[in-house]
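Novice: Next come the structures, one after another.
What follows is calculated from the coordinates using simple rules that are stated; it is not laboratory data. All values derive from a computational prediction rather than experimental measurement. Cβ atoms are built from the backbone, for glycine too; each structure is taken alone.
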Structure P
Amino acid sequence: MKPVLTVDSGDVVTLHSFPAGGEACLPRQAGLIPADYRHALDTMVQGPGPHFITGPVFVRGAKAGDTLQVDILAAKPRMEWGFVSIIEHSG
């Protein structure tokens, strides 16, 4: 995949992700679904699994086999809803 972002070592970035599950897991109240999530569901090609993946992010100067340190400075939910899924043989 082409990188969605290119950074230098030490850069600070903000990334967003979306919940897995797609249409079947959306709340009934359409107003609770962020516009960018709705757009992603409507336009992105479904990959092999249920999850949206943020990235990839390209780090200038990094080479195959390098170990990269990623510090998570903050994490906060963007939505006021979520879901739990327990599927036999899948977790």
Structure Q
Amino acid sequence: MKSKKNLTRFTYETAAFQGWRLSISRAGTAFTKYFSDKQYGGEKKSLAAAEAALEEIKSVVEGSKRVDGKLSATTVRKATKILAKG
């Protein structure tokens, strides 16, 4: 499978990690999480988990208010919780 916007596929033969990396940056704040094929039970399942987390983060971040052009602390906490539960 190929990488998608905000999702990058890692499939190196010599590396211990194979899976997807979610990385999204908005208003000066970056959110990153790795979704391992081993942890989620395969390439398609890890991609589905990464896409679900990405959509949830986008909905939280896009609808939030900015404080001095940056994301509010509450929004950052919400997005971090989404990544932690994933």
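Novice: The value -13500 for helix-only ellipticity at 222 nm (-39500 (n - 2.57) for each DSSP H run of 4 or more, over all residues; to 500) was derived from one model only; which of P, Q is it?
Specialist: Among P, Q, the structure yielding -13500 for helix-only ellipticity at 222 nm (-39500 (n - 2.57) for each DSSP H run of 4 or more, over all residues; to 500) is Q.
Novice: Where is distance in nm of label points 7 Å out along Cα→Cβ at positions 36 and 68 largest, in which of P, Q?
Specialist: Structure Q gives the largest value of distance in nm of label points 7 Å out along Cα→Cβ at positions 36 and 68 among P, Q.
Novice: Can you say which of P, Q returns 8.2 when mean projected area of the Cα convex hull in nm² is computed?
Specialist: P
Novice: Using percent of Cα pairs over 12 Å apart, for residues 4-51 alone for the comparison, can you identify which of P, Q gives the largest number?
Specialist: P
Novice: Assign the value 2.2, calculated as distance in nm of label points 7 Å out along Cα→Cβ at positions 44 and 76, to the correct structure from P, Q. Mind showing how you got there, number by number?
Specialist: Working: P: 2.2; Q: 3.9.
Source structure: P.
Novice: Which structure, out of P, Q, was relative contact order in percent (Cα under 8 Å, 6 or more apart) calculated from, if the result is 22?
Specialist: Q
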